[in-house]
Structure I
Amino acid sequence: MANHKSALKRIRQTETRNARNRYQHKTTRNAVRDLRELTDKAEAEKRFTEVSSMVDKLAKTNIIHANKAANLKSSIKRHINKLK
């Protein structure tokens, strides 16, 4: 158990940030999954900008690594380019 006021505050902040990070990461993973299931190229292109933005935000806040974000976006784009 924490003995200092500042330590208690840090615990509260950590719990809040963990919850936010978990929510954002899970939401982005679901968006990527839904995008990969699309078969319409026009719809996929439209959704790609939204998903790409979500992935970039995760990388910017160090929830995921920048290289992972780049690899994700690249693989999604390759999937979209295969669509007709």
Structure II
Amino acid sequence: MLPANKKKAVAALKRLNGLSAKLEEMIENDEYCPKLLEIALAMKGHVKYVQGTILESHMNTCAPKKLASKTDRDKFIKELLKVVGLSNR
């Protein structure tokens, strides 16, 4: 993974962990549902950010080699389409 992308992803995951702990506490304290949803949506945003960061790194590191290889190209494209499909669920 590219060092800059790795740093961004780890930072976002740390924020995500903090939000997760906060949401758990808020749920246990029976806090107002829209406030819970705000935190859950913020978490969703962080997950999407991490996904994008990983994909960007992958496209800059692994993709050029895989796409240039006749034997790896089809497998690489199928893997990428599978992952993109999962992200759209």
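Values quoted throughout were computed directly from the atomic coordinates according to the rules given, and no laboratory measurement underlies them. Quantities reported herein were computed from a predicted structural model and do not represent experimental measurements. Cβ atoms are built from the backbone, for glycine too; each structure is taken alone.
Quick one: distance in nm of label points 7 Å out along Cα→Cβ at positions 40 and 72 came out at 2.5 when computed from one of I, II, so which one is it?
I
For relative contact order in percent (Cα under 8 Å, 6 or more apart), which structure out of I, II has the highest calculated value?
Working: I: 31; II: 37.
Between I, II, the highest calculated value is found for II.
Please state which of the structures I, II yields 1.15 when Rg/Rh (Cα atoms, Kirkwood Rh) is computed from it.
II
Where does the value 11.2 come from, among I, II, when mean count of other Cβ atoms within 10 Å over residues 16-23 is the thing being computed?
Of the options listed, only I reproduces it.
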